[in-house]
1. Can you tell which of P, Q yields -24000 when helix-only ellipticity at 222 nm (-39500 (n - 2.57) for each DSSP H run of 4 or more, over all residues; to 500) is derived from it?
2. Who wins on relative contact order in percent (Cα under 8 Å, 6 or more apart) among P, Q, i.e. which is largest?
3. Can you tell which of P, Q yields 26, 59, 14, 0 when P(r) over Cα pairs in 20 Å bins from 0, in percent, for residues 144-447 alone is derived from it?
4. Given 36, 26, 23 as the derived value for semi-axes √(5λ) of the Cα gyration tensor in Å, which of the supplied structures P, Q does it correspond to?
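Every number here is computed from the coordinates shown, using simple stated rules; none is lab data. Model, not experiment: these values are computed from the prediction.
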Structure P
């Protein structure tokens, strides 16, 4: 069994079997050997990973500013929200599947297949003839995007030893930060001065370069395999996909397309719970389950899953509601409102890169506890901002929040990846990303209901967030409406602070103080 290294303390694996034995399966695991043999070419592989991550990150933001042009060309205004929801659903439900496949067959084939599928979806989106076709092709894009997100994060851990992982993670965080700032502007420029179809066509040369670099420079080591040929749990993959798709659709559309207690909503939640039971039965019987039981039996991974689920929940408050607050309460233009939000993308990667100096001293868990505790205080401070206030005040809070969350998220991801060997790293990484994505979906539904409830109470039942947004676009928002928006966003931020407190408690109660890190 390989040696272990724990910051300041040696510890045992959280009840898992010895390294080299597949947990929950019948076949001995492939022996963990060296990292992908890219010593002299690692820079080219890292460039490919950053390009692949940029594709997935930009696609989440670049479409938003081109929606008016897309709707004007294709129609379908009543269903255009599925351009985002369909992509998000496909990415989220495929993360566990790709994680398991990358552990079974290697990162390189999964990453190449995912990138190729993403580029095919991009090409089809550019050729879409109506809104239904565009939504369907966005789902194809999302099926590839799930492979990009999960496999890139896993390869980052494969390529670098523990002490160097913050470097690559900071680079990937910077890609997300730049995409968040540049994406909407790039989409607006392409839609205004070229054609909205170029939003998808620009993916092709970038993706082609990433594919070439991966195929040319990424070489994974030979792995010993003395057992039978691995079997793919297709039944489990289909059950996970169906269950996740149904439940996430219920969360995304509930309170929007239909009331929460309506027949469609109740039917979807009921079907989702039934499918969850099917997933449990299928995965329990599978020799190589897509979602192995050890993901939740090990304290470290289970605690990080729950904590990052809470992170996804609280991230909804600034990303969804702060731009509306900046326009309605502060009176800013849409571009300026976007910059108030984007300042947290400046401090987040910097804090993430510097977090190694903290967790090397006090450990992964305590560093994350420090970050999320600070984030809870910052979120609680938001409702105390003066009305109407100045733009620099929420911007300062966002700058501080980004620094706190960088100190929270990166140590948990690096910590989890460092407690498992190569043959389990893809599954473990995918599980934490899946929980974070699911948390964002749940947060959008929960906080949307909270905001609409406060608005309805303040406006005598005559308004919701969509009506306020339309009033802002028409320049017709009254002082009463502006104060109602302020109260609604304050309530959402308090809810986000509650999610931060939940993550804080989960880490203190469930996570071991010292993560059982495997020696490189």
Structure Q
């Protein structure tokens, strides 16, 4: 006995299909003794046999015949005749099919009555004559309920509504409908799938059942069943659905990182059963105990979320994570990721390279560029204790190194403060403040005035008087020495006076007995604190 059921519709794990196969196998019965039509007695007529039949549904069967000989003709037409068994009604006829060769042929009979025995026979006809095969019978199964599995709706994280379409109640006033389902990753037979409670339906049409307790983010397969008190039904179709994944977030990376800012990113991976969600970021210095929190960002769908944080410390490691809150109350926290802010450029104030009365050359060291490709280094300076800095022209470096700068227009003997300064990518950093002193100006003392006179009346004596004035631009006068010699070079008077400051004056008086009629020489030497001297001379005629 052959079976005409499509193998794709037969699942060994379905007991309903096994029942159907048993019904089909028992439905074909042998012919009841009818004989071939007398047409075949015509000489040269074709020859045909009625062969097998199989049940397709309770209202359709497939029947087969075999054209064994064309007789004296080159072509023939083949067809089937059928009617309810033991009926006196005229035979119904299938459409004739032309053929030019012997062989098997078949036809589907549809629109039959369930639970009814039908007689059928093969017919072959040529121009020479007609032959009819033996009459055989086949019984259609009793009317059974039917349903076709449809898709799943209202699929959430842990629930779904399974659907079927009941197309036939099997002639009964009601039928029971239920479902079997299982994750597709499982391989147990259908009999071990989870079954829903039955539902009674009293009319054809859609029927559903909600299932709960499913695993989120899991693919399931399901099928439907239908039965009446009299018959197990025919239910076709297997459908699949995937439950929604749980609400989930995922921490991303930090982008657009500067010395003080960073853009934190993350993803709302799945909303789960919620229609919307909010996400925020928590961040803190690496190793700190408390988190700082950004403003929440609303999202109506899964996708990327980003927030920029500022006020960070340059060159510092931070950790961050995304935190999500779904509208249905679910929450999720992403893994912790880290980001290091870009370090500021680093500059150090160097030493004094050289100094004189009016200028000084000092150094600055660029230690690190930070996150910049290049940096400009200059020197700032001011009088010690002043409020305003002056700045030299900057020098741009693309790597660490030393910069020398000359400070000009300084005052001699003055204390100055100076420091190195660096600018890169909008960031300005300075080094420590150092000090220097310009050299004091060195000026020799000068004799501003030197005069001598004889103030004696005509007599043999000489009354000598010397007046002088000295000065020193450095203000460091030390001493003045005055010496009077006679014409023979003999010292007749001398005096050394201590002086101070920038100017000084004085006088020396001496009486020389019997000194009239002689010319005297006067020498004045002024000395400052550095040892520098100035000398002047004059004469006195007595």
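1. P
2. Sorting by relative contact order in percent (Cα under 8 Å, 6 or more apart) in descending order puts P first.
3. Corresponding structure: P.
4. Structure of origin is P.
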